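Read-outs: derived from the displayed coordinates by stated rules, not from any lab. What you are looking at is a predicted structure, and each value in this text was computed from that prediction instead of being measured. Cβ atoms are built from the backbone, for glycine too; each structure is taken alone.
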Structure P
């Protein structure tokens, strides 16, 4: 049985496996990384570091998607 932790993604509580990475979270959320920025606890995480960035209990994850407009 996997140990789970609670994190917040854009102010919604989410349960993830204890050893999850940011890359795993984004994949589970079915997020296309094009035009996206992600911050954990107010620190922007470059996409190149998503697979090595672990998630911890009560992390605050902010996912921002760029949109086109005028």
Structure Q
């Protein structure tokens, strides 16, 4: 399994260690879980995205009125 390395401030490292302890995990496992959650959430469509749109399956699609054709001079 690949290893990833990064540098963080001492304060951030202490906060991560504290949260990992609270979760009963090693720092490595805690960070791996955070990364996995973040990557899974950001791939694909956001939750509820398609609920924003009205489904068109079976619905009639109507073309809006286009108005009258304009009168043009005849070419000679």
Structure R
């Protein structure tokens, strides 16, 4: 079940949210929820990339090796 939360926005951000809500004919809560879902999905991808970057056992391929292996 969805739970309500309260946030404080700058005046500029509130205005942008209001305008976007009107333009899309969607409630502000829908836009905020969609933005959070996108943020968390992108953050998860970023975290995977960061974890792989710090994994000493993950092999690193040069650009030349990549092109040779993938017909580039």
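Of structures P, Q, R, the largest value of distance in nm of label points 7 Å out along Cα→Cβ at positions 26 and 50 belongs to Q.
Hey, helix-only ellipticity at 222 nm (-39500 (n - 2.57) for each DSSP H run of 4 or more, over all residues; to 500) derived from one of P, Q, R reads -22000; which structure? Answer by label: R. Set P, Q, R, criterion Rg/Rh (Cα atoms, Kirkwood Rh): the highest-scoring structure is Q.
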